[in-house]
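Please treat every number below as a calculation from the coordinates, not as lab data. If you're wondering where the values come from, they're calculated on a predicted model, not measured in any experiment. Cβ atoms are built from the backbone, for glycine too; each structure is taken alone.
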Structure 1
């Protein structure tokens, strides 16, 4: 009966599967963001900016699509972080900070059973989106081009969105302020090539962030 029902529906083409994957990733990212009103639309902002940066850097549509999906899912590991840590209004203790830093690895574990997400590199992007160009990031302290390109792109988009959102312990930055911080961190926190693409796209990204904040 179940198989008969399946054959009566529309065929599962590659296009419909790809569309479903994007929609599922977007829905899951939105669900993670909904845990905290301070991070509303965070995954959507990161996904849109990361996709734009990927295109600006000349990546193929297929590669940009992978980065777009990974960006929606980059914080899915926060599902495994206690509310008391995730929503703490003040500075984290060293133990709490160590717990929060586990979210990329938790996210990678969550998507591990989905082989399609592993084969196209999404799992690795999620795992390494908090690595730094200078090797001082986490979880593995990867350096420079050891970090997947998608993770390097998402790192810039993630930081931009985070800086422009209000937190209990600080006000939201304006785009011009966040832009200056990203430029300042080129070559240390961020891949200089990604930052160069960000700077070339600054006007478009600023307009996009304004539109998404409405």
Structure 2
């Protein structure tokens, strides 16, 4: 599994999904904030629509000893009469702490292993873990829009440190508007690296 994550191999991901079972995989995804009306085996490869916010929330649980906190922008509201309305969601345990530790240990290799698909996202001396993600055009769309080999609609990078989590998406809102190719595949990883360098400038990790 470590090798599969480092090299972003699909077949081992599908086999792990089958070994865990559809129901268990579905329940695990729900504990990480994903709600599927229907759950399919292809979801093991990330073949579903979601947002950077949801991805960041899920990855944050791995860096938070397995505890999931629903992403939120407002912690509380303080009224003029000094009453307070707490809007912070209750934390929920999504997995055992040792599961989160093992996942983090494997995901570190994506950035640090010479064969890792996320090398460009790494920050020397910073304990980071993460994963690349790529979607593909179906054959009909590729032929209709004359998209060259290597052209893709979306590139992701999601990762975290013990303090911060970031999920970066690059692509087009409408797949008919264009595609990413060549050096554009690296943009999400570079953005992640720059963001992590910036937020860790105080050395708190």
Completion exercise
Note: helix-only ellipticity at 222 nm (-39500 (n - 2.57) for each DSSP H run of 4 or more, over all residues; to 500) at -11000, derived from one of structures 1, 2, originates from structure 2
Fill in the blank from the handout: Value 38, 29, 24 of Cα extents along the principal axes in Å, for residues 74-169 alone was derived from the coordinates of, among 1, 2, structure 1
Practice task
Taking 1.0 as the value of distance in nm of label points 7 Å out along Cα→Cβ at positions 106 and 130 derived from one of the structures shown (1, 2), identify that structure.
Solution key: 1
Practice task
For FRET efficiency 1/(1 + (r/R0)^6) of positions 90 and 138 (r between Cβ atoms, R0 = 35 Å, to 0.05), find whichever of 1, 2 sits highest and give me its label.
Solution key: 1
Practice task
Match the computed value 6, 29, 28, 18, 11, 6, 2, 0 of P(r) over Cα pairs in 5 Å bins from 0, in percent, for residues 42-81 alone to one of the structures 1, 2, and report its label.
Solution key: 1
